[in-house]
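I've put the structures underneath this note.
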Structure P
Amino acid sequence: MTFRNLIEIHRYQAERLGPRPALRWRQFGVFADISWAEYRENSLACAAALVDAGIQPGDRVGMLAENRVEWLIADMGIMTAGAVNVPAHAGLPGSAVARQMADAGISWLIVSGAAQLNKACDIREAVPQLKGIVVFDRRAALRDAISWSAFLQRGRHVLPRLRDELDRRERQLGPDDLATIMYTSGTTGVPKGVMLTHGNLVSNADALVDLVPKDIDVVLLSWLPLSHIFARTCDHYLSLRNGILVVLSESLDSVPADLLEVQPTHLHGVPRFWEKMLAAAQATPDPAKTLRAMFGRRIRWMMSGGAPLPPAVCQAYRQAGLPLAQGYGLTETAPVLTVNRPERVKVESVGQPLPGVEIRIAADGEILARGPNIMKGYWNQPAATEAVLRDGWFHTGDMGRMDDEGFVYITGRKKELIVLSNGKKVAPTEVEAVLQREPAIEQVVVHGDQRNYLTALIVPNWSRVRQALPHLHGSDEELARHPEVLAWFQQRIDAVQGGLSSWEQVKRFFLRSKPFSPETGELTVSLKLRREVIVQKHAEEWDRLYEADNGARE
């Protein structure tokens with residue numbers, strides 16, 4: 001079937017599947033279900049309450065919440081009212097959220113609980129036209145905020161009067177109408193509001209429908225933040241399009257236990273997740289058997305996205321009999337551009353273009369894309385929009401190549417290319433991928449722009465270091481400075497990067513005891529490296545590497 005907007009899909013599935021479970025989440029320690037019919041009824045109540053509160057088609061409604069079933073209901077409710085959902089990452093400080101909400105010009109704000117409600121002071125100051133705040137947690141509904149339950153009750157009360165109006169708004173929602181404004185994670189600059197239409201999101205879900213195995217009773221376990229486009233489309237809207245049961249994990253920490261209890265068939269994740277699960281399995285006597293057991297007996301589809309997946313990690317999963325493959329996309333592309341098909345995987349690639357998506361490699365190596373999933377533009381930033389949407393093509397900012405079979409390979413970000421003092425250009429992600437073939441390297445950042453050689457900051461897998469050097473004792477921080485540990489890492493680095501050109505090889509490095517994380521601002525919410533933040537934070541250590549040259553090879 002062909003759908004003009006996401007609300008048509010929601011209504012269709014509710015009418016078709018009715019009492020079947022649509023969403024499952026933990027409530028008081030046990031999983032509870034909500035049916036497709038209840039999902040639709042609650043979304044209608046939310047929409048009616050918003051319309052009763054004065055929301056007009058095209059108005060923006062902010063959302064600041066962790067993953068929970070109410071997030072999904074509110075998302076559908078906002079769009080059923082003809083409004084635009086503006087979600088912010090729950091981990092952002094209040095000042096950052098306030099800037100985004102002020103830029104979008106929101107009229108109402110929906111938050112999860114007390115922690116997010118505390119940020120509302122910053123938001124109210126930045127958005128004086130804010131008319132009201134709804135709080136999912138009833139106990140947190142303080143001051144002039146309205147509890148979610150009371151808001152839905154108000155919606156149910158006015159729904160009979162507003163049902164015709166909601167039907168009219170649904171009919172008027174076309175493919176070119178805005179569904180959401182999603183702010184980029186800001187890995188290379190100031191976050192921008194990406195305008196995604198109903199047509200962008202519907203087309204991307206449609207293109208993925210036939211690629212996902214459906215010959216069994218499909219259950220998708222969802223844990224990635226719904227405020228990020230990967231989960232928004234691939235967990236939320238793809239499941240909506242296929243009528244798939246979505247089970248929500250409470251957090252990343254609960255995923256391993258949920259995998260065993262839920263026994264999902266489908267799972268999406270970012271490279272950091274796959275790496276950590278693999279590292280845990282590799283610490284056991286039979287890594288392949290352990291890894292298979294971690295994901296349950298029913299798993300049929302595992303897609304990695306959000307950042308480059310090291311080929312060695314992908315290969316380890318596939319050798320263990322697990323169907324891990326990676327795709328590629330951006331917030332601006334709603335997001336999926338390419339994906340490896342279940343029947344045809346090349347572990348070093350990000351797969352082939354989706355149906356309806358065209359990929360071209362520009363003369364300078366930049367990946368260009370066009371198709372129905374490409375964003376409408378950046379909110380309030382016409383110059384930035386014109387800079388990336390040129391001659392009918394979206395300029396991704398990623399560098400890459402395409403082979404004869406149409407498989408795309410990412411070689412780095414255009415803005416992140418390192419230009420050495422001798423003029424040689426290096427894609428840091430490619431060097432980092434090589435270094436991460438060494439199991440003792442958990443995270444790595446390569447540096448060296450305008451220098452005469454490359455250096456690196458390495459976060460070790462400390463359990464592997466201790467296994468290799470059992471006679472050494474001390475804290476991770478002490479080991480990070482130990483001469484024997486540094487010498488051992490130098491040998492490991494030399495071994496894995498032997499196939500690189502001389503200018504692509506890391507000559508010096510230093511170790512860090514603690515991993516990068518979103519909490520420290522060094523990773524985005526989708527676990528991508530914030531290179532500028534990391535380089536600035538460790539500027540002194542990097543300067544010392546270059547000051548103490550001691551004849552390092554060029």
Structure Q
Amino acid sequence: MKIKFAGAARTVTGSCYILEAAGHRFAVDCGMHQGNKEIEKRNYNNIDVYHPELLEFVLLTNAHIDHSGLLPRLVRNGFKGPIYATPPTCDLVEIMLNDSAHIQEMEAGWENKRRQRHGREPIDPLYDQEDALATVPLLKPTEYNVMFEPAPGIRAKYHDAGHILGSAFIELWVDEDGQSQKLVFSGDLGRPNQLIIRDPEVVNDADYLFMESTYGNRNHKDESSSREELAEAINYSYSKGQKVIIPSFAVERSQEIIYSLHLLAKEGKLPPDMPVYLDSPLAIRATKIFRSYKHFFDADSQEIIQNGDDPLSLPNLRLTLSAKESMEINTLDGPAVVISASGMANAGRIKHHLRHNIWKQGASIVFVGFQAFGTPGRKIVDGAKEIRILGEQLAVNARIFTIGGFSAHAGQTQLMDWISHFYNPRLKVFLVHGEYEGQKVLASLIRERYGFEVHIPEYLEECELLPGVEFTPHLESEKAQPAINWDFLITDAQNRINQLKESRSRLSAMGWAQQTDLRDNMVDINGRLSQLLSEVPGEHKDS
């Protein structure tokens with residue numbers, strides 16, 4: 001049996017495993033890579049890794065785009081097999097992939113207009129709405145705790161992972177060469193006691209565990225203190241007549257924020273004259289799906305509903321479906337709460353709200369989820385003084401709140417509690433869906449406390465899993481992480497500076513208006529270099 005880590009290896013996006021087992025080739029998850037440009041190139045460049053025409057089926061753990069977002073890309077390139085997922089996941093994936101396809105088409109359209117102006121060849125979108133539509137019939141609803149056989153010699157069972165509505169971890173049994181091996185894929189594990197979602201189930205036996213590690217080196221604040229911090233942000237901006245901008249994932253996080261605002265309103269901590277905008281068509285549609293699966297809610301939420309209340313509603317909640325309604329939010333004076341996608345501020349309407357508010361004293365930007373490396377959200381959370389949004393360099397003057405307690409991912413202690421249920425001393429643990437520094441901390445804790453063997457795979461690493469045999473990872477390093485020639489890049493920049501120095505007399509001889517244009521370009525270049533230096537570890541002093 002072989003497994004290839006086609007994503008979420010030392011990163012938190014692009015979740016995908018390609019397995020060859022019992023004579024079959026299949027995938028667990030097929031998520032979109034999100035982050036900087038180089039990471040996002042993987043969405044286009046690695047179709048030869050998947051060989052979608054050879055995949056027999058896909059097992060999907062949850063609907064989030066970093067687990068499901070490349071499914072239409074597979075279909076576009078020849079995949080025709082079933083995609084197994086829980087019923088809520090199937091419904092959520094349908095709307096999420098359609099929304100994602102719309103974004104792919106729009107962004108390709110914008111890029112092609114730019115390319116046309118520069119005389120360059122157009123590009124195709126990653127996939128389009130026709131591809132997303134063709135993916136939906138392949139979804140096969142699969143209930144929790146029901147054994148099924150996606151292929152001869154392979155059995156699977158889904159369990160509630162407590163992450164988002166319909167999320168699952170997977171028990172997988174592979175019968176091969178007269179022996180049976182058991183694998184467990186955690187998917188995204190939720191934190192106990194979060195709003196709406198039931199607590200994660202547990203499992204106690206496996207030969208191999210593939211476990212997420214998003215928060216492997218830290219814990220979350222508790223829910224009540226997180227809600228108090230949200231109330232603080234609201235009070236701060238309300239008192240200054242400004243807006244609270246919340247970049248939020250459309251599925252689960254937006255619903256949990258509305259639930260939290262519902263509770264704050266009950267506690268008298270949400271001003272009744274402060275409008276709350278849910279400015280995400282996807283989040284609005286997802287909320288409708290949540291309401292149709294109330295029987296999947298946790299006991300506290302169901303009790304609220306049985307008492308005649310709706311935790312996903314507010315008297316001052318306004319749903320903005322159209323782009324026109326979204327734009328009007330930023331023309332209105334006065335305080336407001338704006339919940340908008342995307343959660344990492346790297347796409348969608350949230351970029352426009354940040355552009356209009358991040359430079360304002362008195363505004364608040366509230367981050368309520370993990371921010372992947374390379375995204376605008378991560379740069380802001382890490383303390384950027386300026387941020388480029390929609391082509392404009394903006395000062396970060398708004399007050400920044402980072403509230404980890406709203407995360408749908410388990411914190412370090414909760415991950416350790418979950419893995420404590422495994423009793424097989426020969427368990428081999430693969431840490432995925434996390435950043436390397438945090439994974440090393442979690443790996444050390446697991447080895448020390450439970451004595452399990454732990455491995456942190458790299459992107460495109462392949463391992464052969466044989467009973468009783470130590471696995472040997474294989475990695476094509478240059479394909480996974482092409483080397484960056486910093487010597488060439490820095491020398492090239494220095495050569496251009498030298499050319500500019502040699503041109504100084506010609507620059508001074510130009511007309512004043514022309515000189516001011518070139519000066520502005522130079523100031524912009526210097527600003528970009530300063531930003532680059534600020535992101536390099538260590539101290540940098542202006543000369």
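Any read-out appearing in this document is the output of simple, stated calculations on the displayed coordinates, not a laboratory observation. All values reported here derive from a predicted model rather than from experimental measurement. Cβ atoms are built from the backbone, for glycine too; each structure is taken alone.
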Where does the value 171 come from, among P, Q, when volume of the Cα convex hull per residue in Å³ is the thing being computed?
Q
From P, Q, which structure was mean count of other Cβ atoms within 10 Å over residues 6-13 = 21.9 calculated on?
P
Thinking only about distance in nm of label points 7 Å out along Cα→Cβ at positions 198 and 534, which of P, Q has the largest value?
Q
Taking FRET efficiency 1/(1 + (r/R0)^6) of positions 390 and 438 (r between Cβ atoms, R0 = 30 Å, to 0.05) as the quantity of interest, name the structure among P, Q where it is greatest.
Q
Can you say which of P, Q returns 12.9 when Kirkwood radius over Cα pairs in Å, for residues 70-133 alone is computed?
Q
From which structure (P, Q) was relative contact order in percent (Cα under 8 Å, 6 or more apart) calculated, if the value obtained is 10?
P
